[in-house]
Structure I
Amino acid sequence: MKFNPEKLSIPDRRMEPFIDPAEIWSILENTRADKVRVRELIAKSLSKERLTMAETATLLNAEGDLVEEIKAGARELKKKVYGNRIVLFAPLYIGNKCTNNCQYCGFRVTNKEARRKTLTDEEISGEVEALEDNGQKRLILVYGEHPEYGPEYIAHTVRLVYGIKKERGEIRRVNINAAPLDIDGFRTVGRAGIGTYQIFQETYHPEAYSWYHLGGKKKDYNWRLTALDRAQEAGIDDVGIGALFGLYDWRYEVMGLVRHTNHLEACYNVGPHTISFPRIKDASALNIDPKYYVNDDNFKKLIAILRLAVPYTGLILTARESPDVRHEAMAFGVSQIDGGTKLELGGYSASKNAEQNLNREQFKINDERSLADVIDELIDNDYIPSFCTACYRLGRTGEHFMEFSVPGFIKRYCTPNAILTLSEYIVDYASPELAEKGWKAIEKNMADLDEGMKQSIRKKIERIRNGERDLYY
């Protein structure tokens, strides 16, 4: 159901800029955190109610022991909503040509050290086959902002990826991280059957935004800010937002993410499917002042606060972060991570002896472990790795996803589907040692399910052992 302003006595605010820096700072500066109020807000979050801007500011202003209570609340909330599953994906960089001049990004047009390349269809196929050989089922395709990467080209690459099958390997969900489009452009990409369309605002502060974006289409703050409104108008109701932490005050950026969530819910009856919060990392030709860099303690605090502020939204933490930081952050908020990540173009299919640092990376990563190693650690830490794509393929996205996830019903589907996708991985890709761990983890996770569900899952696992694939609830 789309927003219909004629039915309400309020003005239509779709596709209008919605960030007021003075309002955000006023809320932050005039909100205080005390023990009673913080505990009230944690209790509200645990009832799966989204927090307001002022309530989020209260948590942002909490200090000392209250921060540990916030983290504890986030841990409990994550367990309530998501169980112990962690969804896995991989990024696939299609091309690094770019017309923008973003001071924090290796793709920037003025970076003369960058070796520009767009993967050919044959090279894309090689990359996807290599990813499938490792067991990946979910990809996010990443593009520089360049005329070559228009809607028709993005749609073409999406269809290409979906069509590549190697043995039992296949990609079941293709998400997009690309430039903002107009409504017709989003329609074109949407018809290719994409999952989530991600667009990160980078910083929600207009003046700070102007410091870092010195040329190209991305220089237009409002065009980027309202991009996902255009996606919604085009029928793409599964969208992801994000901020690049380290460009401006981290508390302000958290407020910007919550404000963006409010806007999407008010106008389209559905918030973002995912929120991302990458931190500034080293990049070729990086050119920014480190004054706003976010330390580890504040980074973990902001993740916990985001978990409490938007209980139903997936939180993504990428391989920018070290294994240790990712391990801790997963406990109190993160629900999706990448594994086996390679950012250089052609990196997945390149031989081990090939030159890897080709100056084609957007930034440096700090978790270079293989997908198998990531899965192994997840299991050791009592998580259940998931490659599930059921919600998207059964239409449980957008407003429909909210119907399932806001009340917490999503767990009824996620744990069984995580078990089935892990079963596929074990049968098709796991080493004997990892397989032994995986089957034990599956038995442990089925212990809390009712007998009828256990029997149903066991039957599906037996079908998987006998060669069937892509079974889900």
Structure II
Amino acid sequence: MSETTATDILETARRLRREIPGDVHEHLVEAIYADAARIADRAVSRPDRGARPTFDRALDRVLTSRIWGFPIMLLLFALMFWITIIGANAPSGWLAALLVDDGWPWLRELAASAGFPAWLSGLLIDGMYLSMAWVISVMLPPMAIFFPLFTMLEDFGYLPRVAFNLDRLFKSVGAHGKQSMSTMMGFGCNAAGVVATRIIDSPRERLLAIITNNFALCNGRWPTQILIASLFIGSLVPAHWAGLVSAGAVTAVALLGMLFTLVVSWVLSKSFLKGEVSAFSLELPPYRPPALLRTLYTSLIDRTIFVLWRAIVFALPAGAAIWLIGNVNIGDATLAHWLIHNVDPLGLALGLNGVILIAYVVAIPANEIVVPTILMLTVLLAGVHGVGEGAGVMFELDSETATKSILQAGGWTLLTAVNLMLFSLLHNPCSTTIYTIYKETGSVKWTAVSTLMPLALGFGVTFLVATVWRLLA
């Protein structure tokens, strides 16, 4: 109970003494005063002595400590991300085996027995279905793990402590302390992170949180980061150090995203989104055990299924586009060859290549299909035989060695890998997030800013890295 409540009780007692004098109520008034004294003794800190110790206060002294608060916070979220990544491996494999390895050939045979023309079977099954299957198998397991863990921390009462710890940091760049919570949600899914900005009352500060949420690595980008770091960065050191170095590289990219969140928030708050930082009155709720059923409902129904459904809706046309560019010819070459040839000079200037740029264009609906699209386009362009299932058919390989061989056949170097990791962090949001931004802001202008600003940063940073790299080589 708060200090205000104790004061109210004392006022009530005084009013009763004035309005209802007499011995009849003397014991009642004394009881009210005694109860108020007990509440004040438990809830109010005084200069001569601290408030009576409680479990919440003892825990808060550690979790909100200037010394221990940040390390514990980083450790908890690192543990949550580790559980998500490790725990999602097996379910993702099971779903991929069910939907891709078994479901996709079965649907192709079903379409053939039904007499579907080759182009229709390719468009519907090799394109649209396969894109949806990749999104479900890669996206569903991490979200089904991350969101319940995040909701458990929220129900336990820890997330307000995170906002308390980060309030000063975000306030220093003109943002709101609660932006820390929407940013953390963005690590699960940027669309969910954008929705989570509703907890910020100030329109200006909420807009800052929406625009910068894309700098939090969502679960759709973690697989790309981990794969590329393992193939090209972990391989630079002895095998027993490879895992640690790869994890360090991915962590560095995630921390770089946090840095961009703060820097971009500061720049916008000093230019286009000027304004006073709103007062942040934060009530630290009592710690309480999470309600398991409510946690599962909130995380799986309200968050996971909601975001996954939007991703599937956008992934279907993306799959159709990927199949079409691999199978529609312009003259003697496919549309993929023509597009890649025209954007390749820009891609090479950025330390990337045309395949990567085209893959990110057609994979706007879902970051989960970037790597399968890159492999498909690389095999198509480089003329690698015996790999994949044909033009326009996305695929992944179980062997990291085989995957690296295909990428190197497409001209990949260490610079390509480093800049792909940077571009994966700094590029436009997926279409699910873009749509969510528009729904939350109701503004075409701010949706465009949220979409194009990260892309401009991605071009600028990768060009700078490529230029310096080549000068030092």
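Every number in this text was worked out from the coordinates using simple rules, so none of it is lab data. These figures come from a predicted structure and were not determined experimentally. Cβ atoms are built from the backbone, for glycine too; each structure is taken alone.
Taking relative contact order in percent (Cα under 8 Å, 6 or more apart) from the coordinates of each of I, II, which one would give 16?
Source structure: II.
Quick check: -22000 is what I get for helix-only ellipticity at 222 nm (-39500 (n - 2.57) for each DSSP H run of 4 or more, over all residues; to 500), calculated from one of I, II. Which structure matches?
The read-out comes from structure II.
Supply the structure label, taken from I, II, corresponding to distance in nm of label points 7 Å out along Cα→Cβ at positions 204 and 340 with the calculated value 4.9.
Structure II accounts for this read-out.
With percent of Cα pairs over 31 Å apart coming out at 41, pick the structure among I, II it was computed from.
I
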